[in-house]
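Multiple structures follow.
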Structure P
């Protein structure tokens, strides 16, 4: 699914607002042990963001790269900006930034992706965060995960993924190391209980 499809969608699909949790046998290294928040699902495909892959970047690095601050200005950034996590959202458009955030911040480019969460992919939100005027909860993703028509359904049917309702607190939780295990625990299972051949919940 493309971002233009996400912007133009009128109805939410079955997997919207769901977590995908990779089964232990996931062969694709891009998604091994990944937890993905699905932002949009329809007959045209699906898109979402991996929420447990760190990036070796800081928000300050992003601002410097975009020439939005100078080196000596970094030390005066408000704490929310200095501490904003940067993550690998997926292998599609990996050089492009997207901000998943609470709905207390909105601009013309913000797209609601669930009842309480929006996604904004413009410099407006970057500027707002850098000035301490951004959303209460946010995380920046570089790239996203996308599936073509019927592809995600086929992968789930082939036991590639477990799915369950998303947990907003887990989306914005900054402890990434054990997020996979905690997402599974939310379903009442552990990785040791699963195998690539097993059925899924």
Structure Q
């Protein structure tokens, strides 16, 4: 049976991986055992996907990203260049903490900027936007815009990646799509 995904000859794909149709894996990337990668994903150069990571469909991973065991990403997630996830809160070289990995879930459509760090055990909500270089140390709500170290929320983003400006009634309109959003009790929903 013909392979339905593309892997550059320098990529390493270990046994037990499931890789969806139309996915592309580029130079020097390593997909470790028992990963599940959806359809139409793009995995850039020098990416490490550790054992048992799960990626949805249409996930875009830029160069030099590390995704460690315990991470799951829903469909349409964007991981910017050199961003990294952790999976142990208190690592020590002399102490083996395998099997104690904290889980991190990245919701549908979320974007994580270049050189951002996601400290394990903190989930990223759907369509959240993590700025370049941010260090996420807490859970991130859906549609939230976070920047800095430690990351702090400075606003809200649309599904098209535009800053939302809410009126006195808590309504905002995406500049590109025209879609409307509501902010009520600290929660954003698309109308």
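Summary of computed values
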{"read-out": "Origin of the derived value 16.6, 49 (Rg and Dmax of the Cα atoms in Å, for residues 27-82 alone; candidates P, Q)", "value": "P"}
{"read-out": "Mean count of other Cβ atoms within 10 Å over residues 19-26 - highest-scoring structure of P, Q", "value": "P"}
{"read-out": "For mean projected area of the Cα convex hull in nm² computed as 12.1, the structure of P, Q it came from", "value": "Q"}
{"read-out": "Which of P, Q leads on relative contact order in percent (Cα under 8 Å, 6 or more apart), largest value", "value": "P"}
{"read-out": "Highest-scoring label, criterion being distance in nm of label points 7 Å out along Cα→Cβ at positions 43 and 171, among P, Q", "value": "Q"}
{"read-out": "Winner on mean projected area of the Cα convex hull in nm², for residues 131-178 alone once structures P, Q are ranked, highest first", "value": "P"}
{"read-out": "For distance in nm of label points 7 Å out along Cα→Cβ at positions 35 and 59 computed as 0.8, the structure of P, Q it came from", "value": "Q"}
{"read-out": "Among P, Q, structure where helix-only ellipticity at 222 nm (-39500 (n - 2.57) for each DSSP H run of 4 or more, over all residues; to 500) as derived comes to 0", "value": "Q"}
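Laboratory data are not the source of any read-out in this text; all were calculated from the coordinates shown. If you're wondering where the values come from, they're calculated on a predicted model, not measured in any experiment. Cβ atoms are built from the backbone, for glycine too; each structure is taken alone.
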